[in-house]
Structure 1
Amino acid sequence: MIRLYDTGAYLVHGTDIIADDRDAAAKLKQAVGGHIPSREEAAKETIAYSILKDHNTSGTMDKLKIKFDKLTSHDITFVGIIQTARASGLEKFPVPYVLTNCHNSLCAVGGTINEDDHMFGLTCAKKYGGVYVPPHQAVIHQFAREMLAGGGKMILGSDSHTRYGALGTMAMGEGGPELVKQLLNQTYDINMPKVVAIYLKGKPIKGVGPQDIALAIIGAVFANGYVNNKVMEFVGPGVANLSADFRIGVDVMTTETTCLSSIWRTDDTIREFYEIHGRTEDYKELNPGAVAYYDGVVEIDLGEIRPMIAMPFHPSNTYTIEELNANLMDILDDVEKRAQVSLDGAVEFSLKNKVHNGRMYVDQGIIAGCAGGGFENICDAADILRDHYIGADEFSLSVYPASTPIYMELAKNGRLADLIKSGVIVKTAFCGPCFGAGDTPANNAFSIRHSTRNFPNREGSKLQNGQIASVALMDARSIAATAANKGYLTAATDIDADFTKPKYFFDSSIYANRVFDSKGVADPSVEIQFGPNIKDWPAMCALTDNLILKVVSEIHDPVTTTDELIPSGETSSYRSNPLGLAEFALSRKDPAYVGRAKAVQAAEKAREAGADMVSALPELSDVLSAIRTTYEVTPENTGVGSTIFAVKPGDGSAREQAASCQKVLGGWANIANSYATKRYRSNLINWGMLPFLIPEGALPFANGDYLFVPGIRAAVEQSQTQIPAFVVKDGALVPFTLGLGEMTSDERQIILDGCLINFNRVK
């Protein structure tokens, strides 16, 4: 079904894979017949290389400095981004910047917090020359597909699922500070990424949808890190057998592999997509060169993929639905064991009570957002449900079309009526079901969703209140098949449906009549509208010569998600209030974290104010005494802060708040065995936090221990990668070493200045 190559490989004429082994030269000579390019020459023939080259400003392809064509954010990120840029002198958006409102669409009960953020966005779009998409018009990524993507272009978004590779656009989802840099005419700095071919062959069987293909890929590559921080380039003859919507549905889920970005070869199918949306001029045919070299290959026979399900609590926890139904109790046993790790035993969790007469019963279905809310997904679901009824029991099904134009076409072609007749509730474009702000399941309920993630806590669970629900990811077609069977888990391949495949007609007037588009013209006279919950970032000081760090949380899960670092859902209303949001940091993983961090921060605030640190934090007295037996530390040269340890933090969302909340609570560092994503590590750096590393194995410290890092400022200035440090234990200094991976000169300076805001003020 899926094969991962152990070596790099050459792709010849876009169809033939030749593994980079001892026989590669002979096979290449036979296939090419003429000049055989070197590996280095052939690596320049990937689609990814050509797009990155076109957007690189550094003059060398080893160290890239990328400038993007367009930017996009939604309403739980754009306030912080613009506030940060304003603090650094923003006068005008230098490139098209689209502000969508699809995450905080629901106004807070009894207040107007979210709508205040929307008005902030509208007035900023007018003042700085941007585009403002009102709530319920479109989810961020669908609007980008319909109105922003272009062949050979690059888009940077503040949402992790910023992926438009199927349309020929290399897009990346990063934390807000990376967008701030673009708004201030700075660059996105990375080493040239490795490129992995996703080689598709064959054709999906009837009933298999894009989420099935995506989950199969995620299951094959997540745990082993095969594509981690690399570009996934979709090639091979199988691409031509997929519709544009199908490709988009696979592409958006590449984020869950932890890859850096994605790009696909394009053809007449994608040309037609641009024609339908009135933007033919934005189409560009993209293909790898005659001989292209890839750093790895994921070979997929589309015809062998069967309907998939990602069981709680990660998109990589995949099975075929057939396999799950055949081994139900064994797999549910495994899920329960995983839950003990993910949930820390905080609540009783089991799905075995969902088994009735040997079959799995589901409480809720959702088809929504950037992954599930596409036109083709919903039409196929409607075809399956026609003349079926979901019934009057617990099971419910909600469908969220990804944009108003899609909603309109569903109304015109009758599919909307079919869904409603079947008992489906059809709602407006909203990302809430993906992060726990809409259709949250009941306690102990089991929800199947064509959405992007199924992390623990993400769908509305509150472990501290004893509340738990769980989500499995499935394709819209199998969700509809399950709904047709009134909640009993069913693969779409087990339903004999007539897929009518109606043609899509895009009505551009819907946006023309409602979306504010400045056409890039700024109006400095516009006054920005601030709500009372929109707060400035607190002051942050520069890195001191030495650091005293207290470990205030210790997390040993194999992977820690950004949802666990700062919960989603109800916290969204505080995303424009740095101190207010910080109160929720690690609240579902380590509820004592905030109190511990604040206690340490009190000492640092005293230091900065010229007051006595020990009076603010008496336990610091013994720590200082131990350190001063060897080092001369003073309030002027030594800062005090907190740190956390996590095995592999940062999987999931691009949200910068996973790092900034720690920073505003006095955090100076994270310590990890590795970082799950480049974007989380970048967020740490941009907020002035040191991304320390320690080897897997014995941990030299424990939660509550104090660490001393002498000469840290000089070490950063000198680009040291091995940092001497000490655990302060029983009046003595016990040595160990912290790693500090490669950083650009700007990243080092950001750390030295204390955060990106300070860095830009200094500049």
Structure 2
Amino acid sequence: MINLYDGGAYLVNGTDIIPDNQEAQVAIKAKTGKDIGKEEASRATIAYGILEEHNTSGNMDKLKIKFDKLTSHDITFVGIIQTARASGLEKFPVPYVLTNCHNSLCAVGGTINEDDHMFGLTCAKKYGGVYVPPHQAVIHQYAREMLAGGGRMILGSDSHTRYGALGTMAMGEGGPELVKQLLNQTYDINMPGVVGIYLTGEPVKGVGPQDVALAIIGAVFGNGYVKNKVMEFVGPGVASLSADFRIGIDVMTTETTCLSSIWRTDAQIEEFYEIHGRKEEYKELNPGEVAYYDGMITVDLSSIRPMIAMPFHPSNTYTIEELNANLDDILNDVEKRAAVSLDGAVDFTLKNKVRNGKFYVDQGIIAGCAGGGFENICAAADILKGSYIGADGFTLSVYPASMPVYMELVKNGCAAALMETGAVLKTAFCGPCFGAGDTPANNAFSIRHSTRNFPNREGSKLQNGQISSVALMDARSIAATSANKGVLTPATDFDGTIGKYKYHFDSKIYANRVFDSKGIAQPDVEIQFGPNIKDWPKMCEMPENLVLRVVSEIHDPVTTTDELIPSGETSSYRSNPLGLAEFTLSRKDPAYVGRAKEIQEAQTAVMDGKCPLEVKPELKPVMEVIQKTYPEAGKGNIGFGSVIFAVKPGDGSAREQAASCQKVLGGWANIANEYATKRYRSNLINWGMLPFIIDGDDKQLPFKNMDYLFFPDIKKAVEEKADHIKAYAVGENDMREFELSLGELTDEERQIILKGCLINYNRVS
């Protein structure tokens, strides 16, 4: 079904794979009559060509990228614009689209959410942007319909910013990276590796894009095969997939932890642009005659079967047939995973969903950037026609990804067909994907064609004793399960017809409702603020020395950004740094906030010109031990704060708040064995936090929770690009030395850390 090559491989004429071994060059010459080496072939990938066109450094090993367009939604754009305003923003230098698809409901916190929307509208007018009102489109569907272009690059402040199927290299990053683009700075990375995804065959009836995506995620997430690399989809199987199908696979590449994605394009993608009135944006993209890939994955599409990603990660994958045949074993495994993910906070089981040997689910959701596409919903309607979901506890909600998609479903009858079954059609909204809509009942199990199934992402609250859970599936199998009154059913069991529907895009829907400045700024427009929109608190520069207290120690194999700063109801506070910070680690380590605030009092005293030891007398014995070895430490040259340890933090969302909330509470660093994603590490750096790496067994750390750590000459170490950082765990009478590293940092990143954060680095006095 899916095969991963042990090393790199060459792709010749788009069809022949040659492994990178001693015979490779002979085989290449036999097929092409040319001597083409690895270096030349590496420049023949689609990804290399696009990156080269957008690189401003002149050095393809050290990229400085300027993007063509930017996009954000309503739980990220306020913080981004506020940060850029503090740094002197006068006009959006590139098209910047502000969509409103996360806090659309305006149901939490009084006026908070709509205040943010009006902030966005007035900023789009003032700085020359585009404003998409609530319920019109989810961020990524609008980008596909109106922003993508062949050979272009788009940066978005949402992790699922992926438009590779349309020939656009797109990346999801934390807000500070968009701030840099708004200030005419660059996105700085080393040239990423490129992994070929070689598709053959075609999917069987009942298999959809989520099935293919989950199969790939299951094969590559755990081993990091594509981590921080570009996935390039090639091979004859691409032609067998419609544009919508490719989009559905592509959006899920985020869950592999890759950096970005790109696909070869053809007449089907050209038709997509023509349907959307933008045929001039199409560009045919193919790898060169001989292209070298740093890894190669082959996928036989015809062998993929309906998949399910069980709680609590998109990589926890099985075929639905396999799950139904091995319910006891697999559900036992899910319970073991739950014990790790939930820390035993609540009792969790899915075994009570098994009745008479059949697995029953409680809820179905087809939604968002992954599930809400036209073809997905049409296929679901065909499978459900003539069936009814019943009058019991099972529910089904369908969210078309944009109002133009919704309109076409109304016109072609699929909307009516779905509603007749008992399904509810709702407007474009990302809520079910991050816990702000359709939260199931306690102990309920939801199947969703959405992007993630992390713990509590469906809206339950462990701290209140509530737990429900989500499995990811394709819309087709969700429809088959719904038609079967909630009995888990693969869509390949459906023996009826799944039709092919022609899509017609109604451009008037956006033309009549979306505000588009056409890039013309109106400086006299007054920004509309609400009472929840707050400025960032003052942050100081990196001191010469640091005393940090370990205030959280997390030993889960992976820590998600949802666990670092929960989603759902907290989203209404994304425009209020201090208010949001109160939720930091609330579902993972509820004691964190209080502990962080305690040590932050010492740094506040330093910043106010007071003696920190008088404010926090418990620091006196700590400083006495430090001063035995470093007698000069503490005389106006020391800072205080907090640090967390996690094995592998930062999987999932691009949200910068996973880092900024720690910073707001006085955090100066993370210590990790590795970082799950580039974007989380970048968020730490942009908020002036040290992204420490520590080698070795996480169960045998040289420190423990609540220990004080001393970092002598840390400012000098960052300035002088030290390979190794000396640190001490401070005991009652002595200090235990240990070593950390910071990994590779650009000169700009070092300056951001030294200044204390990106705001300070760019601040206009």
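Please treat every number below as a calculation from the coordinates, not as lab data. Computed from a predicted structure; not experimentally measured. Cβ atoms are built from the backbone, for glycine too; each structure is taken alone.
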Requested in this report: Supply the structure label, taken from 1, 2, corresponding to distance in nm of label points 7 Å out along Cα→Cβ at positions 86 and 382 with the calculated value 5.3.
Outcome: 2
Query raised in the report: Can you say which of 1, 2 returns 4.2 when distance in nm of label points 7 Å out along Cα→Cβ at positions 38 and 574 is computed?
Result: 2
